[in-house]
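The following blocks contain the structures, represented as structure tokens.
Nothing in this text is a laboratory measurement; each read-out follows from the coordinates by a stated rule. Small disclaimer: the values here were computed from a predicted structure and weren't measured. Cβ atoms are built from the backbone, for glycine too; each structure is taken alone.
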Structure P
Amino acid sequence: MHVLGGAGLLAIAVQIGRRRLLRQYYGELPSRRTRPVLFWGVAGGVTLPAATPFLPAASLAHTTGVRLLCAVGAGLLVASLAVAASRGPLVTRLPQR
């Protein structure tokens, strides 16, 4: 049953992608300048100190794995917030129907 649901989801995603239905509905994306140096600098600056092996129970594989996943997730989240804050407010428009 799970395979059938996965196949249906894949078929719907392929149809949406091939027909470019998201671009049709929302329109073209506004052009924005990327800031990769700021993003990866903040992501590394948040992730590396949080992933320290000197915390208690660092010898347990599952504990270390969870800490690494949380550190990477927090680093990426803070980096995306830093880039968004550096750009100023985002003006969104509702889709025209």
Structure Q
Amino acid sequence: MTNLSELADVAWRAVAGLAGGVVYLILKKQLAPKQALGVCTVAVITAIFMGDVVAIKLGLSPGASGFALGLLAIKLCSGLIDGSLLEAGKRWLTNGNGSRK
């Protein structure tokens, strides 16, 4: 019986992550089919593996944390791909003027 409840929990997080990916796809309409599949895959995997940790730390349900992680993972991945996240990290580490904090 425990295995069935654990499987249901993983499935719930996966569906929540997929929902986050679909919301992202609705907002960002210019993606090719392969990119859309990648977006949903990243959202589901992130929600499955990180859903419980975030749910416990923030006091959320696994579904809510899975949905939020689905959206966040996609945003982080797009920031890594286009370089904006790396540039923001460099600015934060150097106070925006080239000198280290």
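Here are some notes:
- Of the structures P, Q, the one that 16.3, 58 was derived from, the read-out being Rg and Dmax of the Cα atoms in Å: Q
- Once FRET efficiency 1/(1 + (r/R0)^6) of positions 20 and 36 (r between Cβ atoms, R0 = 25 Å, to 0.05) is evaluated on every structure in P, Q, the highest one turns out to be Q.
- Structure with the greatest value (metric mean count of other Cβ atoms within 10 Å over residues 12-19, set P, Q): Q
- Source structure of the calculated read-out (helix-only ellipticity at 222 nm (-39500 (n - 2.57) for each DSSP H run of 4 or more, over all residues; to 500), -28500) within P, Q: Q.
- Which entry (P, Q) yields the derived value 34 for relative contact order in percent (Cα under 8 Å, 6 or more apart): P
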